[in-house]
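Asker: Below you'll find the structures, each written out as structure tokens.
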Structure 1
């Protein structure tokens, strides 16, 4: 399992993902889940992947092969981000159909999801979530973030913090806290953590980061966040338990 997220606003895009794919009492494996496939100066393209590792690796291999072979349709020739999302969806379907008979025979879950974020000259930055079936949705001003993988533990902080006008640096901090909250609650998500921050119309990924196991920054924000949450909890008013009956001496029963 893994956890990846993308945040988009009027200042740009933040995308982040962990690298853990399997966890157990005696076995942990890590594979990078965030990939930069940009063409600097013309287009920025970042992809995050979750789900079946064999399928996602197969999709990314075919995507890279099309670029290397200069196929007529590849990430560097398609005219819009929408077309790129559809292209990735079609590659995902191809790999799943190729392996489907054998995977279904052994009852192996081969579904996968992708996040696609970036900008092409002439367009605004865009962020998409591509489903296993190859269809996709786009992030909006009203819903400026998308998640894949183990999403539930990292969603509350984003819901309470992120808006379309949130400064990009704050969005990046929120993304890291979202992943750290997930790591705290679920062993199937873990470092290294990869993070990118893309500023609108720069057409270059200048801000990238990889935080490995034991990174001081992760330890620092975890400690500060836990202290802040504890202080906020302790400042909450006590519950008002008093409950008045309409008839003196009459018990109150709640269905």
Structure 2
């Protein structure tokens, strides 16, 4: 019984940093901002059984938000937006946009965009906290919170925000900043590697956090709240750092080509 108690305690501690994230936030309010074209917006909802790995692709336009919760199923909220020269055409176009949520993937499809009409799909997806993910966006950001697993992400034009995540996390964006917020005492999993080409990077973690930090920038500066040595702290001239915070631990690697890096205590 003592061994069982210890194992349960360790398992609970490993996921203690994750929250039961159940609050829907995505809506259509304030989305009709184009005065030259009529716009249509609707929220679609569906629930599917939990899967071990989920691939998410909104298509050419739209962002991805994934949140972890303490349920075994997957809730998919899809915001479909269309624009056209008339309200009727915009509404009809929405009916041609479909979202396939089967075989471990969530993927949008629709007609090709015309000069005066087009569509976009954004997701707010709630998944079991232990879920492997592959997320892609072209024109839109990626927002991930409270999930532990083997996670991959790739964005072309959009920022990335990672909050209370764990596992083996790797990904990049081409045009957009990266914000990472960590909780707990150390990284729970293999590693975190996130990079951007054009954008700044902010990595925030508790003062007593333990990890091995690597960070680089080509055109920018590094500003750190954490002591790199007994004499160096603050705005750093070198464009790469490789050091331990706390007692060291798993790798946390963040980098940018054109932008600054900030390492913050929370």
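Laboratory data are not the source of any read-out in this text; all were calculated from the coordinates shown. Source: prediction; values computed, not measured. Cβ atoms are built from the backbone, for glycine too; each structure is taken alone.
Asker: Name the one structure among 1, 2 that helix-only ellipticity at 222 nm (-39500 (n - 2.57) for each DSSP H run of 4 or more, over all residues; to 500) of -11000 was derived from.
Answerer: Corresponding structure: 1.
Asker: Which structure, out of 1, 2, was Rg and Dmax of the Cα atoms in Å, for residues 72-111 alone derived from, given a value of 12.7, 43?
Answerer: Answer by label: 2.
Asker: A value of 22.2 was derived for mean count of other Cβ atoms within 10 Å over residues 160-167; which structure in 1, 2 was it taken from?
Answerer: The value was obtained from structure 2.
Asker: Have a look at 1, 2 and say which one yields 1.20 for Cα Rg over 2.2 N^0.38 Å, as calculated.
Answerer: Here the read-out was taken from 1.
Asker: Could you tell me which structure in 1, 2 was used to calculate relative contact order in percent (Cα under 8 Å, 6 or more apart) as 27?
Answerer: 1
Asker: Between 1, 2, which one scores greatest on distance in nm of label points 7 Å out along Cα→Cβ at positions 48 and 80? Could the numbers behind the result be given before it?
Answerer: On the way: 1: 2.5; 2: 1.6.
Max of distance in nm of label points 7 Å out along Cα→Cβ at positions 48 and 80: 1.
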